[in-house]
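> Alright, structures below, take your time with them.
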Structure I
Amino acid sequence: MAKNDPYAALRYKEFNIFLLLRFALVFGWSMQFVVIEWQVYALTKDPLSLGIIGLCEFLPAFFLAPFAGHIVDKKEKRNLFALCIGLFSLISFGLFWLTSETIESSWETSSILYGIYGLIFFGGVLRAFFGPTIFSLIALIVPKYVYPNAATWSSSTWKGASVFGALCGGFLISWISVHYTLGIIFLLVIIALLLVFFINRKPILNSKTNESVKESLKAGLKFVFNDKVILGALTLDMIAVLFGGAVAIFAVFAKDVLDAGPKAFGLLNAALSSGSIITMLATTYIPITKSTGKKLLVAVFGFGVFMIIFGASKFLWLSVLALFFSGVFDGISMVVRQTILQLKTPDEMRGRVGAVNSMFVGSSNELGALESGIAARIFGAPLAVVLGGTLTLITVITMGIKNKPLRELDLQKDIEEHYEDVKSS
């Protein structure tokens, strides 16, 4: 029987290297997002320009994702990952160059702005490939019975790097300027590029080399939409983030609802993120493979409940507490979802399934921010969040009743079988 080892994935050298380079990449990417938002707003003084940044990244990432999944399944994953990081380094260097004093003094503001938008669009193209490549590579670094632990560490690393990257980006802007902060980001990407070559090349597991793009994309989408467990897990995440989230309007709550100013804005963000990170790390010790489907449903339901409490709260302490527990449940659902995807996806289709996952997650994050803004404008921020949380609860209840395979999912048996296979071999 497979024993729960909280450090199982960390006992594989290549996985440690992967975590280190992923932290460097996400840390840099998060800093870059904050710094570019600051720089663009400083150039335009127009909030719409911030929306254009999100649009420039979302459009290529969403529409190229299915094609990217097809490519990922046909290519060697380590080298493809290295190529993506190498191209991302060009974006980082381009942004570093565009914010230099020489360019700022000799170029028109509109030219600099269009240059930034162009690089962000290119970053969206790369993002379409990053998601399925990383999803596929993890499965080739550790054995299947370690997937749940690997998913936990990988998700925790991603979340931690996102939070601290955004935090450091804000401080570094004031300490060393936008230009030099972007220089640090470029160095982080180069470090990640060097680290990726400490991972060995991996075999290509998709044997259908003559499959056309159309056939490949159709097969990937058909698999996802025919598998009730995977489709259910992706749908729950999409609805929760699209309608239940409120990150995009935290500033409205801090300023207008709670009347607590910028410090409250920081507290609200920190509460949600810290709840997620703590829970993700806790799941390395607490197995989530037993009654997996029920745990996912409970986690998303709990997220919705505490978002409703947050939307209705008029007290800062209650709002912070509600967001902390929202983060706790969100962390559980993220780890469970990633575990389900890793264990239920055939090796030869990981790129395409990872691409569909990127479409669901990516679209829900960007469109969720847009939905939050529109709903807050129409209904007011508190009611918008309460309605979003309520819709999340309705979705969970419906999914729990209608989707029996997801409700009864228990991955422990799969883990035991993979563990016994490894022991016998």
Structure II
Amino acid sequence: MTSGGRVDDLTPDFRRFWWGEAVSSMGSAVTTVALQSLVVFTLAGGTTETGWLNAARWLPYLVIGLVVGALVDRVRRRPVMVVSDLARAGLLLLIPLTWALDVLSFPILFAIMLLFGTASVVNDAASQSIVPRLVAREGLQRAHARLDQAGAAAQTAGPALGGPLVRVVGAPLAFLFDAATYLFSAVMVASMRHTPEPVRSTATPGARQLGREIRDGARWAYGASGLRPLALATHVWFAGQAVVVVLIGPYAFKELGLTETQLGLVLAIAGIGALVGASTSGWVGRRVGTVGAITCSYAVSAAAVVAMLAATWVSIGWAAAAVLAAGQLCHGWSMGLSNSHEMTYRQRATPDALQARTNTTLRSMNRGVVVVVSPLVGVLADRLGYSPILAVGAVLFAVSALVVAFRVPPPAGIA
């Protein structure tokens, strides 16, 4: 634990965990640009293909997330994180390999993303649940804010690096960078030696016992814990986020006429917003409370999508990029603000024995929303155009803000 719950007094293990998360986040940000370019230019795809790939990445959360959460609660979390990071690195290496062999296709990329998502389910269940073991409960918001700052910094530098990198080496080879960052993360986590890792059971659970544990996690997430209103609001938010994630690349490339470098800079601006949001999340929370901070962030996301829509009102090129970047800046700020408060609200309400199941249950349902919404967004955008579907995204963000404002109670003991 940190001394007095202060995240400023970081333990060596938290520092290693933080570095692993920060560097792998940088690689993921580069991959965001590379994957969009790979689909649109290398594989000549559009929003339909982008939507299916986004669904493939998150489908494992829906299919196996609940089981993974129950299993991770029974084992040491550090080895799980190491193995899953190594698996993700290996899967990403398959993209340049299949491209070099001239066999890369959309079905192969879909399969790689499906397996990558499976490894990510396992890693997320362990990594999210290990944070309460690294810091005191009163330091959780600051700890998550520190992690969010690292992610936001990566989101800023990653796309700015990713755009030129894709233009220089090509989208397939850009995935080598992300693979290297997961290897680094595996090394950092493997070197964590000082955090106790209690294990509830070493026995292999039977189907009935495992089923009971899954139900216990779901009941806690949507029942006795009081987390249900926030969980439902977050599900709606993820539907809006699926709209933005699926459309941002094709919208920028095909409707606004942006280049990979311009899109990379636009996404980097979102990272700046996320960094500011994460850095000010504690300040905002102290003034408007946890629920107020989440409400504010969701409402700003709705306004941000409206700003993105306004990019079609100006001439293509850098002017459109500037307007799109303004919307991304606001959306990034809202995400940087909200995450630490959401995680704190959830983890302070949940005992350690239920952390992985609660986190994975809610995360699986969030990703389940993405799985369902993403292909639908792609198909509808190809038929109806980008602007009407983006407008739907703005409405979804606004609805999520209203649910939080009127249905989520203030958490006891959290500023």
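> Going by distance in nm of label points 7 Å out along Cα→Cβ at positions 337 and 353, which of structures I, II comes out largest?
For this comparison of distance in nm of label points 7 Å out along Cα→Cβ at positions 337 and 353, the top structure is II.
> Work out which structure the value 2.9 belongs to, where distance in nm of label points 7 Å out along Cα→Cβ at positions 65 and 161 was derived from one of I, II.
Matching structure: II.
> One of I, II was used to compute percent of Cα pairs over 36 Å apart, and the answer was 20. Which one was it?
It traces back to II.
Throughout, read-outs are computed from the coordinates displayed, never taken from laboratory work. The structure presented is a predicted model; accordingly, all values stated were derived computationally and were not measured. Cβ atoms are built from the backbone, for glycine too; each structure is taken alone.
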